[in-house]
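The following blocks contain the structures, represented as structure tokens.
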Structure I
Amino acid sequence: MTVNIGHPAGQAIPEDTSAASVGTPAGLEVVPLAALRAASHSRGSGVDVPQRPTCHHLLTLSSGTARPAVDFTAYDVRPETWLWARPGQVLQWGDLTHAEGTLIVFERDVPDPATVRAAGLDDPHARVLRIPEAEDAVSLRVAADHLRHEFLGRGGLPADAHTAVLRRLLDVLILRVAHLGTPGDPGHEPSETFLRFRGAVERDFARTRRVDDYAVALGYSTRTLSRATLDAAGVGAKEFVDRRVVLEAKRLLAHTDLPAARIAGRLGFSSATNFAKYFHQRAGQAPIAFRTTVRGESPAGA
């Protein structure tokens with residue numbers, strides 16, 4: 001089995017985010033946490049190095065606790081809970097020495113297209129932490145155990161049939177995890193106005209940070225966008241755009257060695273100075289100080 005999860009710290013993020021990083025013909029791996037720890041140790045990188053994987057990562061524990069971070073927010077993972085990190089998000093495992101469980105890694109194009117649609121696999125805003133009710137927990141445990149059993153080659157099938165079975169079992173697991181609730185779920189669907197605005201921001205946040213530009217492009221007033229965003233996300237439209245820009249800046253600072261001036265250019269700032277001021281006002285740190293902190297480096301190594 002090849003455990004090849006994420007990219008080394010400092011490596012530039014590939015433009016082709018569909019590039020495979022799973023070392024099996026089926027396009028998925030089922031990795032015990034012990035193997036993840038061993039692989040990280042052999043690389044000398046440690047499991048807390050910021051990664052920006054090109055694959056989906058599903059984590060569930062059988063014992064102990066863990067507190068991984070996805071896009072710089074830490075999540076408490078306990079037995080039966082599920083953590084789902086998606087391609088493009090920055091992932092840090094934290095301390096895994098007191099946890100045992102399973103990590104399921106799969107490429108974007110492995111699930112069936114119907115599963116992709118039904119599970120919302122392409123939604124960059126999907127929930128990270130999923131906490132099942134008791135009945136759902138049993139179904140998920142059975143689905144994960146079946147996938148793990150088949151991955152270990154215990155099904156006695158020819159290679160092509162083995163791959164097909166693995167992918168169908170993964171579809172089952174994905175669909176079950178995707179439809180789990182989470183504490184604090186607002187219980188209502190976002191408005192079409194907000195969904196259109198959110199999609200536009202995802203496409204164009206590096207081109208414009210002006211709510212007026214989004215309002216014109218979408219055919220709404222700025223007031224309408226702000227009301228819809230406040231109702232769905234709890235913040236105004238301008239704050240929503242700013243948070244997306246800052247998130248991307250944090251991702252680039254954590255996972256690449258690009259200088260602040262290059263990051264400023266990628267995000268549409270006219271100068272590194274303007275970017276640094278913008279970032280400091282919203283993140284409470286200078287860009288390079290954030291990089292040093294999130295990587296756990298000493299200031300002298302920044």
Structure II
Amino acid sequence: MSRAITFSEYGAPEVLRPAEVPLPEPGPGQVRIRVRAASVNPLDLKIRSGAMAGAFPVRFPMVPGLDAAGVVDAAGENAGAAVGDAVLGATVGGSYAAYALVQEPVAKPAALSWEVAASLVTVGRTAARVLGELGVRAGTTLLVHGAGGSVGILAVQLAAARGLTVVATAGEHDVERVTALGATAVRYGDGWPQRVRDAAPRKVDYVLDASGAGVLADSVALTGDSARVVTIADMSAAEHGVRFSAGTAPAGQDGQGGRGGRAEDPLPELARMAAAGTLTLPVWRTYPLDEAAAAHADLEAHRNHGKTVLLP
């Protein structure tokens with residue numbers, strides 16, 4: 001048996017409770033890891049509350065969690081990692097546990113902390129995916145909404161590294177941090193479109209909305225083309241002719257570790273960049289595994305300023 005966090009009904013964070021669950025066995029292409037760190041993602045909260053029941057129905061009791069990093073202690077056929085290897089990746093069957101299955105494991109560089117390794121998986125793949133969908137090019141200008149969040153922080157850095165001029169909207173407490181990562185940061189709130197125009201040296205070419213803060217109409221006006229705007233957070237996207245970008249199902253529901261298609265996985269390169277210090281992903285706080293409910297409550301109340309991580 002394995003120690004884990006489960007929930008047996010949709011609801012508030014309090015539905016998350018410690019439990020003993022069967023030790024998972026790896027299938028082809030999978031490894032079982034002794035979890036060293038598990039990331040808490042906003043999608044975890046939506047699945048737990050039932051807000052995603054239509055898209056991602058679950059079988060109770062469920063172990064939540066999408067991402068983990070740890071040491072391989074069992075490997076399935078053609079797993080891509082061996083017992084004793086340190087890896088990170090998307091989990092199958094949940095990551096809030098002492099042991100978890102990882103689909104398509106990625107080697108963890110020795111210099112990369114367990115906390116950042118676990119945190120990088122979903123948000124890193126999301127940031128890289130959306131920049132690819134926008135087709136951003138060096139010498140153009142990208143506006144990132146929600147640049148203080150984890151996807152926004154990574155998108156800012158990846159775009160700046162590709163030679164784009166990045167303008168970013170952020171809360172007052174995030175402006176200095178976002179500026180340090182290579183963007184010209186402007187404050188959220190009334191008048192933000194004019195502040196963006198004043199900050200951008202030329203017309204805004206692309207917009208990534210990671211905020212869901214009702215910015216799509218003005219973003220389309222800034223670019224002049226709804227095809228140049230993508231959101232990962234605003235469900236009203238279709239009303240503005242904007243693409244809503246989402247991964248497929250969580251790992252284990254689509255058989256591809258939560259990633260759609262067979263495009264080259266950006267995660268190995270992101271892990272190398274993070275280990276080398278050329279990519280930064282702040283970790284706000286860590287919690288013992290048994291305090292998963294408190295972690296969800298803090299994230300739901302928007303107390304965090306960086307990633308939240310569980311430590312089994």
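Every read-out reported here was derived from the displayed coordinates using simple, explicitly stated rules and does not represent laboratory data. Keep in mind it's a predicted model, so treat the numbers as computed, not measured. Cβ atoms are built from the backbone, for glycine too; each structure is taken alone.
Some values worked out for this structure:
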{"item": "Given 0.75 for FRET efficiency 1/(1 + (r/R0)^6) of positions 56 and 200 (r between Cβ atoms, R0 = 30 Å, to 0.05), calculated: source structure among I, II", "result": "I"}
{"item": "If relative contact order in percent (Cα under 8 Å, 6 or more apart) is computed and equals 16, the structure in I, II", "result": "I"}
{"item": "Value 45, calculated as percent of Cα pairs over 17 Å apart, for residues 32-119 alone, assigned to which of I, II", "result": "II"}
{"item": "For distance in nm of label points 7 Å out along Cα→Cβ at positions 40 and 128 computed as 2.7, the structure of I, II it came from", "result": "II"}
{"item": "Given -8000 for helix-only ellipticity at 222 nm (-39500 (n - 2.57) for each DSSP H run of 4 or more, over all residues; to 500), calculated: source structure among I, II", "result": "II"}
{"item": "Structures I, II, by distance in nm of label points 7 Å out along Cα→Cβ at positions 160 and 232: label with the highest value", "result": "I"}
{"item": "Comparison of I, II - label where Kirkwood radius over Cα pairs in Å is highest", "result": "I"}
